[in-house]
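Nothing in this text is a laboratory measurement; each read-out follows from the coordinates by a stated rule. None of the values given here were measured: they were computed from a predicted structure. Cβ atoms are built from the backbone, for glycine too; each structure is taken alone.
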Structure 1
Amino acid sequence: MKISRHSLFLFVEGREFDLPFYENLCSEACIGTGLSFQLKRACEIRGAEGKTALIYYHDYLRRKKALSHNSGGHRTIIAFMLDKDVDDLLRRKRRSPHLIYTQYYDIQNHIFRAGNLTAAVSNACSITHAQAAAEFDSTWFAGVQQKWSSWVALCILCKQIGIGHANYGSVSTINAFPSGPTSIKKYLELVRRLQPLSGMPKREFLNKLARAHALVETLIERDKGDVVFKGKWYAVILGDDVRKRPSLMSAGIKGVEGRIAYCLTPTLDFHAPWAQYFVSALKRLL
């Protein structure tokens, strides 16, 4: 890292929401310290992008003992913000105070859950706050997670056994439509295709699938479904949900899935308790 007046350098994984999101968190963490910070994207690291680049650069700096150092009385700290994904379930989550993972699956989970959904829907759809409040509130998330619980369980299972026919990179192929319930027929057809691909005996495969279902259901019941539910899915589901609500047929619903997260971001309160998970992790480094 080149000589700089900044004390904290924070590398972020994504290109879309990460910079303003983590800038606000860094500002909170640095209050009263007199320290300044600079944010950088993973794409600024040569040779790789995303989480792979951040972990590679972290490991390189750790070997060089350069994650935190003092020079001429000036302390420099380097940290990395990563989407957790399901690295914890796969035992891939790295242990380092300089690697700070999201508490939920990804950054979008935090944006959707900590933001004001009613206000964001109002702005994204060009409807009144009262109209939005009548259709969407915080209970919407649990309903969505329940409808997609079978898909999430299959995604977890495929991650665990190393096959990609149900994966977090795509939206559900077993729901009748994004905001709709699981199609039992589609679910059973996919399960039948996955079992031989897994290379596992049928009984062992079904037992592992049952454990994935039980995990997802338990997390949803405890209001912790966001730990395994991909936050990026919310926009797709909400866009479909809006289009299927008769009361919103005359609203500005075209392209709402592309606008909703941007409308949520300004509603985030970085002084609120949810932000302390990140702020505390940063403060421990300073």
Structure 2
Amino acid sequence: MSPTVIIATIALILIATGAGAWGILIALARLFRTPALTWRRALAMTIAWCILSLACGVLALVPSPAAFVTAGVLLFISLMIVLMRQVCQTGWWRAIAISVVFFVGSFAWAQAVKFAANATLLKAYKLATPSMEPTIAAGDMLIADRTRTPKRWDIIVFRSPLEPGGTWVFRAVGLPGETVEIVKGRVLINGAPTPTPPEVSGLDYDASMQVRGLSLGGTGNPMVLGPNEYYVLGDNTEQALDSRFWPASGQSQAGVLPAGNILGVVRAVYSPIRHARWFK
């Protein structure tokens, strides 16, 4: 997906979430017998809910004390109850009851939309280690495109072949069917040097390090990849536990990432805001 398509997809997800919330409000108007809650007022209420929800989301992305975030959420809930009372033209208890059902229903619907989007389109991940620094810092939040097949130098998210349940982030360097070798800090593909993206153009990949006696893909020890295997490297070459050091796992040879483990291609960093960026 291009940045434009990703933004459009996120917008459609938000619209679907808002439409579901609007439908829930229309149903609540009949359930609680509040004729004052017309479809137009329900639409206005839904828009207000979306705006306040986005404000809370932005607040959560900005580093701030937990007490400040809690106060913001409580203020959001209070405003929604006050608005619900005004829109429904009803008493406080009924407004609170409608608000509670609305919050629960809207949250459940939002989770359903999120689950569908995560399974097929986009998903957010958090980088837990410094293995991709300085390109991506530990703690950064990422958006991964689940519809894209990895190309060389794409940053990918995948299920770790070494850590059950772990999610790792590295660059796809060697593609299925290729031979990969690191010589004098440069990556050779099928014996020829390969161009590097700007963010790693000055990086010398370390082929001399060993972990558990392994240094796969190093000089004189090329990796021959199978039809569904990738060779991945971290930008922080001295700290990344990447393909160079992976032992054999299951039916896979040492040093390779099975294609079935790939969860998506990283397209953006969105949090913290000061680290926000797009990847081609």
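One of 1, 2 was used to compute Cα extents along the principal axes in Å, and the answer was 79, 37, 32. Which one was it?
2
Comparing relative contact order in percent (Cα under 8 Å, 6 or more apart) across structures 1, 2, which is largest?
1
Assign the value -1.52, calculated as log10 I(q)/I(0) by the Debye sum over Cα atoms at q = 0.25 Å⁻¹, for residues 127-222 alone, to the correct structure from 1, 2.
Attributed to the structure labelled 2.
Can you say which of 1, 2 returns 4.4 when distance in nm of label points 7 Å out along Cα→Cβ at positions 167 and 271 is computed?
This value belongs to structure 1.
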